[in-house]
Each structure stands twice: as C-alpha cells, then as structure tokens.
Structure P
Amino acid sequence: MQGLASLGVGQWLGAAGLVAASLLVAWLEGKRSAWPLGFATFFLLFGLAHLVFPGNIVALWAALMLTAAIGIVSKLKYHHLGFNFLAGDICHLAASSFRTVLTDHARMAIPALAGMIAILALIIILALTFAEPAMPLPQRLALFGATAIVYLCVFWVSGGLKRFRFHHLTDDRVHLSAFVASWFGAGPSRRPGFVDIDPDPLPLLPPVPARRSAYEKPPHIVMIMHESTFDPRRLGIPVSQAFEPFFTPPDSLCGTLHVDVFGGSTLQTEFSVLTGLSSLSFGNDSRFVFHLLSGRVRHALPSVLTGIGYGVSHISCDRPSFVSCGRFYKSIGFNDVSYAETLPPPFDAERWKRENHDEQLYDHGLDQLSRRLADGRPCFLSITTLMNHGDHRRRIFPVDRHAELRREAVAATGVASYGEYVVRLAESVAAYASFRKRLEALLDGQPAIIIRYGDHQPSFTTSLTGLPPSDLALRETFYALEPINGELPDDLPAPPVLDSAFLSTLTLLAAGLPLDPVFATRAALLNDCAAPYFESTSPRKRRFHRTLVDAGMVDLS
C-alpha cells in the first residue's frame, strides 16, 4: 500500500474526499445560508477524527463517513417523523425505544443499521490497509483545538443557540449542523424553558362552578387515544360508510384535532392533551418532554380530576421504561397505571405481540371500571391504543382479513400502506363499537363521556398527499366527545380545528365540572389560539405561560 500511496493514490483519495465532503455537507444543510456552519461542523468532526486516526487521509474519510452516518439517520428521521436527528435521541430515547424502532420499522431500521456498521468497517479497513505518514499527537491536538475555535466562532456569528429554534429542526435542512449543535445546548437542555413566554404574568380568572344542567352528578370520563389514526376524508379520500360513525358519531361533538407531531412521537400529543400545554412551547426540548418535565408539571388533567373526587387510572400500551412514561404518568397524577407489556393472564401476551389489538386493552379497561364503579366515585379512565402503530408495509393480520377493504383502498390511492391502514382501522372500529356497547351495559344508566382522539398521522401520508412532513395539514387528526346517558351542553365551544392543548379544557366543559382558575383562564384563551396553539402570537397566551411558571405549576428552576 505504501507503493500505491507513492503513485498518487493518497492524493487522489484526499481530493475525492474533499469533493465528496463538499457535496455531502451542501446537500445535508440544504440552504446556502447554512453552508458556513455546516462546513465548520465538518471540519470539527475532521479534527475529532484526527485524534483517533493519525493519518490525514484516513481522518478525512472517517469524518466523511461519520457525516454520512449522521445524515442518513437524520434524513430518515425527518422523512418518517418530520424532525431532524438530535443529541436527545441518543441521550433520552435510544435506550428505551431502540427495540421498538427495530421491531416496528425493521424495513427502515435494519438497512440503516447495516449501513452504519458497513461505514464503521470501511473506516477500520482503510486505517489498517492504507499507509501514510502519521501526524504527531501534539499537532493533532492543536489541529482539533483550531477546528473547535473555528466552529465556535462560526456558530456564534451564525446566531448561536438562537439559530436553532424549533422550525430549523422540522425542515429538511441543517441535518449535520443541527445534530452537532444539539450537543452544545441546542436541544436537549439540562433545564427546559418556554420559547413562547412574556415577562409579565396574566392574572388568572376566578374559578367557574360546576354546571349540572346536563348531568345530575359528575359523569364518568373515558379518554381513548387512537394510535396513528386520522380521518381519510380530511385528505379527500372516500372511506367506507362503516367508518363514518367512528370519526363522526351521532349526538356528539367531533372535529379536527391539531397535534404537534407527524409520523410519531405519541408522547408529545399525550403531553399536550394531559397537561394543556403544547410540547412545542419547549422548543428544541419538545421531543423529550416526558423526560425533562417529569415532576415539573404540577397542574394536569389527572391531578385536577383527583382533586375534585375522581378515581383516575391509565392503561398504557407501552412499558414503564419506554421514553420514561412510567415516571411521567405518576408525576402528573396517575397513581394507578397498567402497562400492556406487563399485564398478567388472562391478558394474552402472545396475541399482543402479534397484533397489539385494541380489543385487549378495552377488555382490561372494562374490568378496571367494573371494580371502580362499586366505589361510588366518578371515574376517569385513560387508554392508549397501539394497533395502527408502526410500519404499514408490514401486515399484522391474515391476507384474507378485510381483503376487499384493502383492495379498494389500494385501488383508490395506489398506496399499499394505506390498504394496511384501512384493515387495521376496520379492526379498531369493530373493537371500539363492542367496547362502547359493553360500557353502556356496565354503566347501567350512569352518565359518562367518552373522549377519543388520534395522536398523529402515520408516515405514509406524505406519499398519500405529496406534502412534506413539515406541512401543517399533516398534523391534523380527529377528536370526538360522545355522551352516554346524558347530553353535551348546548353552548360547548366547537372551533373548526381544535388544538390538542385544549382537549382537556373541552373535556371539563363537556362534563359540566368546575374549572379552577387555570382551566378557567385556559377556556378564555380558546378563542384567541384554538389551533395551532404554539403558532398563536397571542400576548395573553405568552403571559399565561409566565403565570404558570411564577405560580410553580410548571417548574423550570
């Protein structure tokens, strides 16, 4: 190899590496205005690689391959979830969600993982076989220091941490610089903070007493999150008439729900629904709110309902360690939490592994309710489903199950994943219809309200619509409030699009329950910023956030 290097192979590899690096960085950064920081980031990685590899050319190609690995992961993550790759994905999410990603998105994750292993192997092979002069360690340390200084200077001139506001992480650009900057405080932070907050607090409104016009006593509340479920009619796609009562049930309040995410990150929608806050209000930390705000949110729907006499419980489709959900649920007032992956028999664990069927969670929920109803207290039961989660290129039911529905769906759209979505949706619709019928029998005339909502659209809707993941139309799902043995108030607000941060407020209004000063103020904000809540420039919203912080209801200390 020494002879080959002397024949100019080393020069050729060096020149090719520089050209490839220039093209790769320009592609990953997207816009020319982002190129300076992108190239400064690449040279920082080169200086870092040079500490490990003494030769210039091997270090150059190691930095190039490391950049390619970051870019591949970030591009895939953006395509499927609408977010760039961040340090928090490694610090907070990797340990608890790696198994889930590998299982649910095997067709994407396994090739990506194989590609990164191949990249690592190529770096090792190049280092072992290519002979070139070694730069002394003191010089390499000096080089790394120089690249770090250049990076920090360009980072500061480019706007520093302020450059990486939320929108820079949800566009198809800055894939390299955003990832590296996220290790320097551009997300996640050690201490979360609002990005939409004013210095002056908003005085809270007086509490609003309970209304008993619709119900003689507080109704039971059942809240159901339908995983990766959206109303196809919102995208102009006709659906079977059998699905219409699921999305628009009679004698109910239903409509479009704006959520913070696309393609994944259910935890962000759950956070918004349960706390009344947008996860996006925490900027670059929005993906990690379960981790960073556990124990810091002291006013949430479960804790408020507990305070007015409700027995609250939650059935999770995950396990306690997944994205730190166990710790977060407890911190906002769910003292009774069941996890599908840890439920004992008669819960069918093998069937759950195959299908993640909604029916299984509903069965467990009805068992819980039957025990709680005997206590004479109103109940709040929250259920998160999972059946429509994951890669819709993977079939989870036999090929003859709803075969005609699948065929019609694929014929109408040309998208095979939509056919799988419709099959799983048909199962969800049937499971919910059975659950509601059994719930009505169990209630035996007692009033209840069912609140149902979708957490986000599945990733394939980009193919279905041709829209980029950042388009707000892909952040719309559905919601429905269904009364049982009662009626909803006639004056219940119903904006055309409701933000998920207001669903808890709408729940209390629909149930005729008292509103404490926080919920009373939030209800008054509904007209100002119904959806999207985060995008609203309302000064009252920003001052309201200051009030929550000053009162210790959101602890940012």
Structure Q
Amino acid sequence: MLGMSTLELLSAIGRQGCYLIIGLFLLLCSYRILLHPLRGYPGPFLAKVTAFYAGFYVVKKSLHLKMLENHRRYGSVVRLGPDRLVFNTVTAFRVIYQSDQSVKSYTYQSTTKDFPVNMFTERDHASHLAKRKLIEQAITEKSMRSFGPDMVRQINTYLKQVIEASRTPTPVNITEKARHLALDIVGQLAFGQNLHVQTSQENRFIMDAMSFGHYRLNIYHHMYFLSKIEPTRIINYITSRYRQKYWLLLQTMIKTRMGEERNARPDFYSFVSDTLEAEPDTLRGGSMWTEALFFMSAGGDTVATLTCAIFFYLSRNPECYSTLAHEIRSTFFSGHDIQGGPQLADCVYLRACIDESLRMSPPSPSNHWREQDPDDTKPLMIDGNVIPRGTLISVSPYALQHNEAYFPDSFAFKPERWLDTPGKEEARKIAYDAFGAFSIGPRNCAGKAMAYLEASLVVAKTLWYFDFEPAPGKLGQIGGGVSGAKDGRDRLDEYQLFDIFTSRHDGPYLIFRPQGDVSDKGLGGNCVTVPG
C-alpha cells in the first residue's frame, strides 16, 4: 500500500511539473506574440515564438534561401526570432553595417577563457579597428602585388593538374581543386608555408576542420543558448579531433616561421610579428594564434566558393563564356603575361563576371548580426522603424542581392549589370549600392583585394590555356539545383550553396580541353602557343 502511494505521489508531482512547464511555455508564447516590443513585425508564427525556427534552417544549411522566401512573403522586414529582425533594403543595409559607432557587431564567442577574441569576434570598436589596421597591412593591394609571384606558383600547380586531367579527358571537380588551391595560397600568405594540399593528402583534413568549426559557429550564432546546454556539447566533442589537429598544425607553422628572419618574405607574419604575441610552445599561444586562425579560415574558404561559382555560371552561360574568353585571349600574349597589374585590372568583363558570381552566390550568405550600442542614448531608426533595445538586426546578403527592386531578373547571370554602359548608369549605381558580398563599413571584408586578385588570376589563366564545359550526364548537373526540389533549390542554373556561415558546395564538374600547345613547361615561361 505504501509503495502504491509513493508511486501515485510521484505521478502526481510529475503531472503537476508538466502542467507548470506547459503553462510557463504558453505564458512565454503569449507574451512574445501579444506583448513583446517586436509583436507588430511580420514573420512566420514559429519565428515569433522561438529561435528554433531559424535554428531548424541553420541546421539544414538553408537559412539564406528561407530568408529570401520570407521577404517575398512578408515584406522588407521580417521577424526571424523573438528578438531578431532581418531587413532587405539598401537603406537598412547602410544603417546597420556602415557605422560601428551606434550599432555594434554581435558574434557568438567561445566561453573558453584561454581562447582570446580575434578581429572577427572583437565587439569593441576601438579594439577591432586596431586589429584591423594591423592585419590589413598583409592584404592591401600593394602587399598583394608583392605576394603575386607566390600566388602564381600555386596557381601553376593547379593548372598542371588540369592539364593532366585534360589528356584523358577526366571530369574535374572544381570544388575540390579550388579548395585545395585556396588553402595552399593562404598558407603561403600567412606564414610562408607551402601546405601542399594540392599535391598531398596529409593536410587536407584542414577542410573538414574548417567546415565543422564554421557549422558549429553558425548554429551557436543563431541559438547561443545551446552552447550552455551540456547535451549539445556533443557537437564540440565530435569536432574536437579535427580541431586539435588543425591547432597543432597552426602552432607548427607559427613556430617554423618564427625561426626565420622577420622580412624573409612578404607574408602575414612579417607584418604582425612585432605587435602580436606568440607563444609557439603552447597550443593556442598568444594573439597571433587566434588572428592566424581567422586569417586562414577566411582566406582559405570564401575565395574557393567564389572561384567555383564563377566556373559554374560561365559553363552554363555560353555567351558570357565566349565574351570573357575573347577578352582574356586578346589581352594577353601568353599565359605567363597574366599577372596582377594594370593589364589584368583592365579586363572589365572579367571583373563583371566576378561581381555577378558574388551577387548570385555570396560566399558568406549568413545573417551577420548587429545590435545597438548600449551606450548610445539615441533611438535607432531603420527604414522608419524605431528598433527596441536588445534587438538583433541584420540583412541577408543573399536575399538583398536577389531583391528584384535592385536586381531585375535576379536569378539570371548577367555580368552586364556591372559594366559602364551608356544609359545604364543609374541601374549600375543601384546595383553597387545593394552589393553586399563583402559587406560595407568598418567591418567589411578586409581580404577583398586578395579575393579579386586570386579569382582573377585563376579564371584568366584557366581560360587562356583551356576551353571547358560541363561534364556529360548527371555528373555535369552537380552544383546546380534539382527540378522539383524544396527549400528554393529547384533552380537548375543557380549554384547551390549550403550555408554554414561560410559555404559548402559541390561541383561543378567540368571537362577541360587545351587551347594551343599547352605543356607543363609552358606554365613557367613564354613557350606556350597563343590560342587561336
């Protein structure tokens, strides 16, 4: 009898506990729907109630696609969570990102005490500015010109692999080649170290380390509270093996470079070694380590996505392909002549193709959150809306760059949008005002010069030496959308990005055919026949 009474008591307590939890949940939902300061803003019902709405699409790596759909359904401002608003206008873009005085960066930060913030995660305006000025020295246009020969040597390794594939011919997965190349280039630029990712399997684990790290960051970036819940820390455990291995490699790179003269080569280390602290004998040693971690990640991932997008869109738009091929082959006498400088900069159609690829498939399609500075006493106005304090705000670069008001026929690849065409000046100005691939303001992408130079060299040299087209059959369809697919992935001629704060992707798979007498020897000199 006593045992039965105890069970009944426990059952009653359990029921009451459930009722209490349900009651509190309904009370919270009622407040967020009926009384919350953001209650008047439109958006999906679940997004008003819980951060798990956005989190669901973050886990699926498709939040950028859902944001575009929501803007088309609800308008230029959408409530994406209990305390989050996403805008889709140029005016909002300027207010949110142009100034870092009244609006501050919001980023998920690790709670680990021995993990110092880097330039990306630094929220304080003055500290961020100081870090940025220091690191920018390594990636200015002048620095890139000095680094150019090292970049070209890595690109030549890529071209030799394409030559080998063209002899069969064997389909080439551009995602694989571009990621390998980008990592070799950024390793060389960071610490003068050739990681040999293009030619050896040894360091290719870096790609998985970056992917897992960015994916985890993006989940916590939208659902910060998960980082505090023990069961979700299994994410940290799953990724720890790659993370530790990557950190050890970075430690070795720093230690090796410190054993050389500071000015031995024009790399990241040569510019920051006198300022950033380095403790190479300890894992995660000093501020140089954490800045290098961001430097490697940003430079090795985003440029690869841009390169893949360019090849995808060129291979599916024959007129654009022909126009660019003619520009490259009529501008340069040999592949060796394709270097960073005025001639390459004068290839305006090449730049237009790069910008259009960035517009359609921004390498970081995620929401980059901002919040009003708590010390700013003035009301924050965005598109005529007074933003309640504590609200996180952002603009989805993917949604903004597919806003038909700024980019008519936004899913068509049209490099001519960016050309200085008579009678199209206003449309071109509007396009540049709404161009958010590198963001704007004091926290815009510091590696813009590097991205343009690397993408320009890779595409120009490839087109000078080769013709290319999609691989035959189903392999050639990889990278594009799928007919009948959900979540906005049904557009066959759109390069598909999987949002993990940066991007994951696959393909395109291309067949390359040599132009003229292409040989390995010709990559280093002037002995390659000019394409006819």
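For distance in nm of label points 7 Å out along Cα→Cβ at positions 11 and 291, which of the structures P, Q scores highest?
Numbers: P: 4.8; Q: 6.6.
Checked P, Q; max of distance in nm of label points 7 Å out along Cα→Cβ at positions 11 and 291 sits with Q.
Among candidates P, Q, the computation of Rg and Dmax of the Cα atoms in Å that gave 26.1, 92 used structure P. Please state which of the structures P, Q yields 1.00 when FRET efficiency 1/(1 + (r/R0)^6) of positions 227 and 435 (r between Cβ atoms, R0 = 35 Å, to 0.05) is computed from it. Derived from P, not from the others.
Compute FRET efficiency 1/(1 + (r/R0)^6) of positions 387 and 483 (r between Cβ atoms, R0 = 41 Å, to 0.05) for each of P, Q and report the one that scores greatest. The partial results should precede the final answer.
Numbers: P: 0.95; Q: 0.50.
Sorting by FRET efficiency 1/(1 + (r/R0)^6) of positions 387 and 483 (r between Cβ atoms, R0 = 41 Å, to 0.05) in descending order puts P first.
Quick check: 4.3 is what I get for distance in nm of label points 7 Å out along Cα→Cβ at positions 139 and 195, calculated from one of P, Q. Which structure matches? Among P, Q, the structure yielding 4.3 for distance in nm of label points 7 Å out along Cα→Cβ at positions 139 and 195 is P.
Each reported figure results from applying straightforward, stated rules to the coordinates on display, with no laboratory input. Source: prediction; values computed, not measured. Cβ atoms are built from the backbone, for glycine too; each structure is taken alone.
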